[in-house]
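I've put the structures underneath this note.
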Structure 1
Amino acid sequence: MTDSRNLAGRLIMVRIAGTELDAASAELLKATNVRGVCLFRQNMTDATQLARLTASLRAVMGPDALIALDQEGGAVVRSTWVPAPPSAMALGAADDTTLARNVGAAVARAIKALGFNWNFAPVLDLNNNPHNPVIAERSFGADPQRATELAMAWMAGSESEGVACCVKHFPGHGDTHVDSHRDLPTVDKPLAELEQFEFAPFRLAAGKAPAMMTAHIVYPTLDPEFPATMSRRILTGLLREQWQYDGVIITDAMDMHAIAHRYGAGHAAVNALVAGADMVMALGDAAIREETIAAIAAAIDDGSLSADDIAQRLARLEALARAYPCVQRDYPADGADRDLMADAWRRGLTARGEPQRPGPGAKVRLVVRQDVVSDGVSEAGVPAAALTAALARLYDVDTVTFLDAETFDWNCLPADGRFTMLASTSRLRYGPNARAGWRPDLHLALWNPYQALDIAAPALITYGFAAPALDAVNAWLAGELEARGCCPVAGF
């Protein structure tokens, strides 16, 4: 049983609490033989602390450690003080594979210096559903060929700096209207359509990507019973056998509602491994970790997972860890990478409907949501006060905030001649009341580009709200920059 528990520990990735590795957590990692840890924003305060934490993890987990994070760019970043990478769709709007490669390399330089060797990026989902609640600007676009070219360029840049990528979410999360963090989506399309769109980027990447992350989504055409994460027809039949993929397959987080609310943690983990996954992302508390390890160990002992199955999975994980060793690297100066990221944000800036600039020093009214908290996937959106301060460098700004776009009365604004800007600082699409009644002079779509379709006003689209994105907006408003990006999805 001890041997099977040790093997089980090698097949899972966990999360830890806090910003330091305490003695009890270190002992638990050792005792369960865990080799993979994923860190999140709550594990990070600054570069010194984070480098110390990852060094502690390496010391406990050994030379084959896999220390991962989600540093996609845009709103999905965990280390927020490093040079801020543009979102995938901002790079899609810039449409330059060299730029995408350089951005991927810069992301990797920063996180390698913090002690990571695995980045759960880039996203290969094609955002061909404007109502997708969780992908949107995380996608490089809707065209399978071009989106994949940009994503593979980004990945090549990362790999050139020694950080493994993990493309996601196989076999495609783009055409859903349900967030798998909250429920179990279904993509019910004919096989020919799936092959032409959703599957195409992953098939094109199968010969290059060192790792793929599964989607907690049901594809009835291939498997009407199980989501992809637990589907042998999809993970083994399609990906391994048909596409001949031999990289690492890791599940998305098994604590997401699509899985956690339907299957027990242990049962789901075993199903995923039997289906063909190499590593289970067993995020959750100590009880979830123990349930997962116990279930996998039992499956090893009773033969549900054969010795050959385990050997193949361990070999792939060891190959990944050795190809991308978890060795911290110096990153003494980031000025050039900050300039690169700023340029990338500027090149993605997109105009819709011939937006007009108010004159220097004009009286402007900013209408914006007061606060946007993290949704667990993305970082918190830009606060109203920060956006007000940015615009106040150019204008006399009167700020009006709202809590709910559907109950806010646009007609309550005084008719005093101020140039009115609506700033959209969340990913949520606008509802019917806002779409019917809001008429700003300029819409700053600072996150989800599809929001520009909701409001009948000229728009400036950034695909994200990081500081260099706001700087790009100010540069456009000041007449120092033209918005030459081209939105890479339909409807623009």
Structure 2
Amino acid sequence: MYKYILILLSFGLLYGCSLEEEPYGFYSENNFYKTNDDAESALFYAYNTFSYNEYVRAIYYINELATESCDVKGEESFGSQEINNWDFSLFRENEQLELYYKYCYIAINRANAVIDNVSKGSLPQEFKNRVLGEAYFLRAWNYYHLVQTYGLVPLHKSTISSVTQTAAPFPASMDEIYDFIISDCLEAEKILQINKVVGRVDKVGAQSLLAKVYLSIASSKESQLEGYLDMQKDVGQMYAEAEKWSRKVLYDQNTYGLSTQLLDIYDTRKPDGPEHIFIMSMDKSGIDEGNFSSIDKMFIPYRNGVSLWFLNPDGSYTRSTNMGWGVFVTTDMFANSFANNDRRKTQLMAKRYYTKADGSSFEENDYYLTRKYIDPDFVGSKSSVRPFLIRFSEIALVFSEAAGPTSEGYYWVNEIRKRAGLNELQPGLGNKEFRDAIVKERSFELAFEGKRLHDLRRKAMLVKTDPKALASGITEEQAAFYPIPQKEVDLNPNIPKK
């Protein structure tokens, strides 16, 4: 597990949150970054933000509940009901949206601390490049997801070292914040090497994020999405950049690739599998919740302490947690959108579960359960289930969408479809039809992985896709972003009052 940095200064939060909160992420330049261990501990501290429940669970609460793929159990709280039902008027006070915003900025300030201090240090250059590259990536990653979630957000480019700096400046445009994200990604890509380590990012991760960023700009502006329409960037050039960087991931290395078997991707015993370009470093070795994973419980229903067993293609059975919470409920609409022979449904989703290890007794669940988050080696409430932040197949689909209906564009989507047991995508599609088909393919391939909301937003099709959004009466323009939490607006005078 990651080491923690324990020296924290005694003043308020890093970006404008309530000063009554505990101070996160501050460092003293006088006693840190003297050695490689100091710098790496600071980097691990930045990575560690990913393990906070308030951060990791928001991946699902925010990005899956607000789509057609999931509902939430009736008694679930923490603002989840409002997100699920698109109660737009309540979003500024929504607890999930407040917490995710807060922890993204905690991660950014920790990354800023690494960048500011390591850049000025005299550590060995090769080591320095690796630490800085990862920190640039982490800063870019969190700003990218803030922009996806809230649109324009305050922009901190350096470490907060006094209370007077906590009111972050507000960017003038989407161009400004995206240029900053791209600059960080390019710097990370330039100085990182390919070095696959579970829970950390390398050169391929930086290339992947660049591809995702450029695709977001291209498709969002093409869809005339609020905020993107006025960007001074050419749609065709952004697609070309997305194709360029995703091509490097697909063709310029042999460390990552498509897994041959779907279940292997989600096997907690194989976190270093070829698909995993960036995966959280969470396992059951931690003592406190947040240092171990409990994500599996959110997708598995409670059955009075009885373990659930799932049938594998080879006739064996895989055990899941016996202490599920059943938070996320797959909608019939989404489950029925899969082809009946799609292995991403027949192997990775199930209504039937078994109550004995030999399969001699079974029950039928009310809705389809995803098998992507199962740890057969769980220990009590602890598991090693991890969110899948960047997978190789996602970048293959980024390439296909960016390249359009070329032979290579068809090749990569068809490789993914063949693995799922499906026929090749219909040939001869035009650009729009092909790209729409890729986005649909992403809904199947990346189901329950926290990608769906952004796909629907960047294509300006959320309201017409999610019946809950349609019933709420919101427009596509309103659905494009969540509002910045009111608490942040009140504390930061630089945030425009809307």
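Can you spot which of 1, 2 the value -10500 was calculated from, given it is helix-only ellipticity at 222 nm (-39500 (n - 2.57) for each DSSP H run of 4 or more, over all residues; to 500)? Answer by label: 1. Upon calculation of P(r) over Cα pairs in 20 Å bins from 0, in percent from the atomic coordinates, which of the structures 1, 2 produces 25, 54, 20, 1? The read-out comes from structure 1. In this comparison of 1, 2, the computed figure 25.4 for mean count of other Cβ atoms within 10 Å over residues 150-157 is attributed to 1.
Assign the value 18.5, calculated as mean count of other Cβ atoms within 10 Å over residues 246-253, to the correct structure from 1, 2. Structure 2 accounts for this read-out. Taking distance in nm of label points 7 Å out along Cα→Cβ at positions 446 and 478 as the criterion, the largest value within structures 1, 2 is that of 2.
The greatest value of distance in nm of label points 7 Å out along Cα→Cβ at positions 142 and 158 among structures 1, 2 is that of 1.
Coordinate-derived values only; no laboratory data. Keep in mind the model is a prediction, meaning the values are calculated, not measured. Cβ atoms are built from the backbone, for glycine too; each structure is taken alone.
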